[in-house]
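Before anything else, here is the set of structures, which you'll find just below.
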Structure P
Amino acid sequence: MSTNAGDPTRAHYVSPYAWWVVIVLAIALLVSYIDRQILALVVEPMKADLGYSDTQVGWLYGGFAIFYALAGLPIAYLVDSRSRKGLIAWGVFLWSLATMACGMVRGFWALFAARIGVGAGEATVMPATYSMLGDLMPRQRLPLALSIFQVGAIVGSGLAFVVGGYVVSWVRHADPVTLPVIGEVFSWQMTFIYVGLPGLLVLFLFMTIREPVRRHTKTQAGQAQVGSWAQVWEFYRVNAKALLPHHLGFTCLVLIGYAFVFWSPSFFERVHGMPAEEASIIYGYIFVIAGGSGSVFAGVLADRLARRGRVDGSLISAILGVSLFLPIVVIIQFVPNLTWVFILYAPALFMMNTPFGMAHGALAQITPAEIRGRVAAVYTLVTSIGNAIGPPIAGFLSDDVFTSDDGVRYSIMTMVCLFGGIGLAVIWYGRKHFEVALRRAAEQEEAI
């Protein structure tokens, strides 16, 4: 048993080095989100120069998401048996090169393939982080640690809009650029090259951290081999009533989150007449400040609820945030004044970003240490459905259902209300089963 079992203070203690690891991993996540989200900033010039439809542009993001999820399964096998630090470092190298390639290739399918490379590289981050932090952090502190880690995704997304807005405003109406060997490319394609380069600098940060010692859990006679895929399937069988609502509910929230974020620049341009790159700079700053604050707030709230005996604090925190996000989004679609739209985007992005760190934290809490990488990959595969289909469904609604110039507002509102309501109901249903799974996990854990 853990030597800290009888000492509540030690049971919650986290070393400064462990928090530094969280920060380094958050920076890697930040860079990955800049590289994945930058596509949203070049939608309008891309459509103008290449003649793509909203649906095609949506699938450039959807294709990334599909292969991001599929690559996670073999990567998860390596996460549970190889150096997790090394895997993320190689992933950073791959996705940075693939992002730059997006600015050099020609044709839809070549760009689609480059986006697949971005997805495959970024697929290393989440399962490896789950596993590393699970070995560094007490179970009770995982929701807070993963919420802070999730700030990297939020700040990265926000910076993608800020930096991308400045870059796109510079290159949108510029003449094509001629690159050595590559030849002539559209000026907006240079955005991918500019944002891909800094990712390579992140590799130096990984020199400051080391591979954590792995923990193990107790097993009973007749159970599957520890660390095997059979143990993963056994884990899902035993905890199905907790895991199925968790995965389905948060998939719905991922779907509306990615659709809302992806199409917001186009919403500003089509509905309010503000060029996407100009609006995105303001939007990005709001995203960084309000979105990052929302993720940290959710983690702190869940942490305090857990200290007061609410073992489902992570789910309660997520439910509260999304419940407030939905009506704010509806109001935004009908506010005629652009200033008030931006003002309302602050609480909307604050609330929208509360559930995602909680989803990761809750799952890590109930998962045995030796299969956290694989379970994270399964969860990523499931939620990538929302990631993949959210933007293209919204694009389809804009193309074929709400066909007016401002139809994007109705597609956003429809998706948020429908899938957001389903997600909330399913997560609420699974709360009690999550409590059972968490108590079972705590009983099985054996610190080394």
Structure Q
Amino acid sequence: MIFFSRIKSIYHLFKIAVRGDEQNFTEGSINRAIFLLSIPMILEMAMESVFAVVDIFFVSRLQNSDAVAVIGLTESMLALVYSVAWGVSMGATALVARRVGEKDPDGAAVAGVQAIVVGLVASVAVTLAGIFFYRDLLHLMGASESVIQVGSRFTFWMLTGNLSIMMLFLINGIFRGAGNAAVAMRALWLANLINMILDPILIFGWGPIPAFGVEGAAISTNIGRTLGVTFQLYYLFSDRGIVKFTKENFKIDWKIIRQVVNVSAGGTGQFLISSASWVFLARIISHFGSAAMAGYTIAIRVIVFTILPSWGMANASATLVGQNLGAGQPERAEKSVWKTGFYNMVFLGLIMVIFLFLSSPILRFFSQDEMVVGYGTQCLQIVAFGYLFYGYGMVITQSFNGAGDTKTPTLLNLFGFWCFQIPLAYLLAIQFKFGPNGVYAAIAIAESAIAVAGIYLFRRGTWKTVKV
């Protein structure tokens, strides 16, 4: 009887979380706050990870490793766009959460508008690069002529459509800061639904619609994300949430823009550093041919599929830290972080076990090429050894960001990725001739070391005094 009562209670909380009924998490049970924030954020990130898996699933049906490889190379370049989007979104989350904790919804709306202005400006350079240099960028990434011939238009569409990526991430950061993670979740649901419907139609053709091949995957992704952004803007201009946009908010406030840039700079920097390291890793992998690149691409998509839901819990921690610091409750903020980190570690520990024993069947779902499956299986199994560390590490990182202390994780990433991971990957893969396995091992070792260092620095507590 007690068991069924608890199940009913959890189901009731789940419905509250998905509806987004509660948005203030500065009082009451911490476990309840973590649950109500984490569920929609996990579902949101799961939907973002579906983008990664759906495209690669349909494109792999073209039975062309060059088509799969171009997705991996393009995503490595787009990681720089994701870095800026995530960075500005973290700035928006920190500022909006702090204002909400201070009971200042108008200030939260103004901060959100200025963050959107920063994101619009940042997307222009990437769009221009996509229009004029998309083939050159693929050459720079080590793509063969056959890869460029097959998939350069995929790169063109993904780079020129980067504004939809930027806005989707950034505006969801505003919703997360306001504690309204359910709306962010719904935006990703809509974007993914459109993408899943359009992907097979545009890739393989249907009736009068021609088959665009791998280019069709990029077109459908951009359409889906653009409609997701349209939904976000509709909600922000409605009268439903804590943060409401009005025409009075739409004026440039240079003081707040500087605040957004200052807080976002560290977040953008840390993701640019980590994303640039993925570009270098992809460049090293491309040294071993299209099959290795395709296996690595599929494996990384699967890893992203499992890691992004964990980022949902990490983002929940960032919101809890920001709102509770704004409400003058630093001890409650810290307690929230340790609890969220433990739950995240348990979740990724279960994923690690799955990867260690079921990697090959997972890879065969995407490809029947034995070489591709072999490379991808090795990647999943080796990288999985670091998952217990990742669980705590990503929560700690986002908690620093939620507090407005983006400098600490930036320095951690700088030393962990550029001074340690990249040289280690090159040495193991090229100099010591371990091949792609050397790259996979460097990923697990570096990510684990960064997590341990982050936990040590978080315990010092200097993040509690950051002003935003």
Structure R
Amino acid sequence: MVEKELLKQWDKEYFWHPFTQMKVYREEDNVIVERGEGNYIYDIFGNKYLDGVSSLWCNVHGHNHPKLNQAICNQVSKISHFTTLGASNVPAILLAKKLTEITPEGLNKVFYSEDGSEAMEIAIKIAYHYWYNRGFKEKNKFITLNEAYHGDTIGSVSVGGINIFHEKYRPLLFDVYKLPSPYLKAVEIAGREKALEYETTKKLIEEVEEFVFQHHQTVAGFVLEAGVQGAAGILPFPKGYLKEIERICREYNILMIVDEVATGFGKTGEMFASIKENVKPDIMALGKGITGGYLPLAATLTTDEIFNAFLGEFGEAKHFYHGHTYTGNPVACNVALANIDLFEEEKTLENVRKNIEILEKRLPEFLELNHVIDVRNYGIMAGVELVKDKKNKEPYPYGERTGFKVAKAMMKRGVWVRPLGDVMVIMPPLSIKEDELNYFLDALKESIVEVCGN
């Protein structure tokens, strides 16, 4: 067994962490997780933390769940991997059928990958290739939203819109049409209190529809997150916005590409945000919660019409040229099936809905604090935005890392979170209990006061 202090040393010496300034990381003490149990993680020193971000928004039923563990073991005892290029496996087939049953009507074809970024990369390639195969080569542009986040591969970054993440890679990216972030534009038009009302949506949609009218002949797809811009700081769409985008896409012959990587598998109180919003996209990307947060897996679902455009004789070369080594991995697919079964067995959505009520009742408490300017949620996904000067809407300087200081204060209270800048993210496992959620919120409030003042 490697000594704990040596593990800390090796972590900082050899492991380059994602989205992490390693100079700062190497100067601080950090959590090294050894095990998990239920909604908690335990570090190598035995310290216990509530998993406040569901292991980067993907843990559904808690850690070390016996049914999910068993699903992995059962499949490993048969076969752990074999290519799906020209072959198949039992769990991948069963999961594909199951996904078509629980997602919005019409999404009848499933293409597997390993993470949400690739699921979106595939969605973009499929949309372009679909029009190409149909002879509409001029339809090669995408409409996207400012403050969007769809992953870190070049294609998914191209349709993203968060400058701090994406601007450095601008020379590598393809051009897209950009429209304003719905929430930020709604706040600009109607103020924070009325930003989410349907009357505000109607004003936003006028601008969207005018833009689409001018450019639709060159547009392959409209790309947007499902109901909320997550990585931008939990920015929910105004009421009816997603449904209006669906209408516009239908009227102007544009594929609607919905990114459900973050929102999928229960976070809205429904299995998918598209179901909550009564939307039937042409292409949907899934990831994160698909395996309950146990193994890397993602999926891109499409309609029969899109799939059929790729059919032809081999010599026509119409087929979709994409696929990775672990596409459709049987172990990941088997645990995904068990994850979906647990939703019914443990009445997961009922628990989520109860917790959404608690969250929405308690979030306004944070607005009483002098350094909280906004609170936002979409289902169980929530953000509490910190500012230096509430009256003058002055943010904290980026380099002060105020959100991270609050996160450190929460660790002292036994809660692990990772903020988005100075937006404190509330994103627990869907299995979180009422008393755990209330403790989480209490710890967050106390930590904000400790770091920022009353």
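Read-outs throughout are calculated quantities, based only on the coordinates presented, and are distinct from any laboratory measurement. Note that the structure is a prediction, hence the values are computed from the model and not measured. Cβ atoms are built from the backbone, for glycine too; each structure is taken alone.
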Value -24500 of helix-only ellipticity at 222 nm (-39500 (n - 2.57) for each DSSP H run of 4 or more, over all residues; to 500) was derived from the coordinates of, among P, Q, R, structure P
Assign the value 0.05, calculated as FRET efficiency 1/(1 + (r/R0)^6) of positions 141 and 253 (r between Cβ atoms, R0 = 25 Å, to 0.05), to the correct structure from P, Q, R.
Q
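So Cα extents along the principal axes in Å, for residues 189-388 alone, computed for just one structure, reads 66, 47, 30; which one of P, Q, R is that?
Details: P: 66, 39, 31; Q: 56, 49, 29; R: 66, 47, 30.
The read-out comes from structure R.
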